[in-house]
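Following this line, the structures themselves.
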Structure 1
């Protein structure tokens, strides 16, 4: 009973502080809380969800590229040697139950890893340790429920030095509760497979300084460097890449946008496709919009083709490999070797492609390259194709 009363008082006090104090983080700028993906360069990208309050929201900067998500994508990619796509969901309203509700089973299946930035607000609200333990246990069980292979999870602990000047008495209680919640988190994680706890790097560098007057870029870069080694290690132990079927309902908004904002005549796309062809020294570079039932050509460096049913195209397979697909010899592929352009003119043999995503991370198009002779495709070439696919997405969705 005392714990619940204490928690209620903590919630009221924090809300008043956030609304009225000149030290409130709400006075800082921030990027959009939802619908952003930060990228780390490289081939075969890992997909990571960064979700939570505090750090995930990147208070104090105007772009997630400058915040924790962008720094984490780049730092992790530099350690794995592969690309990293960090999808960001940072919102002050994301309690543990709210995160669990947002992580549907379809959503969880999209990620190789999930990074949870949690605990600071709960500590400042004086949440009872028993309540925190119950909620975190429920969330981690939910992520792994019914799965032979679950995403790796990194739990970023609550800051044990408060990042903003707080009421002295409440500050002492909040930091004490943060330590207690972190200990509880370590106990909940215990021996769970591919779940790790890391201390937060979102703390002032000096005892009497605060994050409000700190260089925010330095803060987020430092925090990313704390998380990235653990995240990279977990990603290195991930199972082999599998196909990831697209979620038609989730990508409905992006599909509707492309239907109503056709850019097939955009000179920038034509130039980019020509660049793809020349850089990779291949017969053709093509761009296809993959709708629900049909595939429509948006651009090509050779002859145009009409729309075709999804099941009769290469793009069906390519869209489901979010890290891209490379087929050195199409005659060895069990399904694609029977397509007309393989069995007859132009007798295609080599195929490589990378999905094109909307800004909120939904695969809607395919950038592909083909040739009439079998060939290998290096990691550097695959990385270049991915970067070019990202540029295509920027053009297609510039007003999204």
Structure 2
């Protein structure tokens, strides 16, 4: 039966745009549905958040022609410094010792989202924006979708539907895919600080009894802060005077960068581990934050989603070149099975780090500090750890 499109992607954010770009030049008829206009996306407060791009993610962006347009706006991570507040354990990773230009990069979400949107708009991808998915039926031969586009209803059909529409995914909800949620009882405080000393392209991860604290370099004297505290502590830190906030931050972080001062508003985000029960239903799959939302402790959420996109694009491309049905059960099962190991590994690692490093039980504190010190002194183990941090061992 003829269909309107080979592939319909719901969600014009990072994952959806990257999938559309990755599949250009393969003879596929693609449509992308996004609820917000580019102006709305650009003005969103979520655009302020700093994304830590693993080196593997940067390679992917470069391969699809997206990196050169944003490289100048990204700050390289050349060193990673991991420590435990009040204890001796430390681990230091270096791009130079790993013989790479950078371990990763930090960039404002707004900069990368705007650039990807511009690139997709210049392709043959059909854009429905602003448009909302209001219904879908996954049949034997196609997926039928109902949209509200420019305040009028329209219907589309496709061989494959991909839900790349984030944590509140309409595709996941319409497919009735349940989620499993683990509430960590923590809130992430996010802001930017200016330091008296240069950060020298160093990303700091400091574990405290309340949870992890990360400072990511965004310019020589500015760092993005992601500070995990209990809900009550976070509420107090949001409401207190700036001087009190900085005093508490300095007490947790120390003076690795000298004195700090606030350079942006404080924002708060409750933290949970959220994972969809399954990644597919009929001729539809979900990717990125529609499937998994992680604690920021290891900075792996966005990078895991990018590997979803790359794997799915590879499978679609290969099946299409062989003349197979890109929405068939064989293709979808192949993708799901290919992603399962990476999902389980990263999600279990992140969850374990939260539990291990968010308390000050003496025996556990001793064990984790011995682990950090040993890691710092074993080159082969450190190399594997570095590759994981760079997103080069997930596929």
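Observations
- Here distance in nm of label points 7 Å out along Cα→Cβ at positions 45 and 77 is compared for structures 1, 2. The highest value is that of 2.
- Origin of the derived value 1.4 (distance in nm of label points 7 Å out along Cα→Cβ at positions 181 and 301; candidates 1, 2): 2
- The maximum of FRET efficiency 1/(1 + (r/R0)^6) of positions 37 and 309 (r between Cβ atoms, R0 = 30 Å, to 0.05) over structures 1, 2, that is, the highest value, falls on 2.
- At a computed 15 (relative contact order in percent (Cα under 8 Å, 6 or more apart)), which of 1, 2: 1
- If Cα extents along the principal axes in Å is computed and equals 78, 41, 34, the structure in 1, 2: 1
- Which of 1, 2 yields 1.00 [FRET efficiency 1/(1 + (r/R0)^6) of positions 149 and 245 (r between Cβ atoms, R0 = 41 Å, to 0.05), calculated]: 1
Every number here is computed from the coordinates shown, using simple stated rules; none is lab data. Remember, it's a predicted structure, so these values are computed and weren't measured experimentally. Cβ atoms are built from the backbone, for glycine too; each structure is taken alone.
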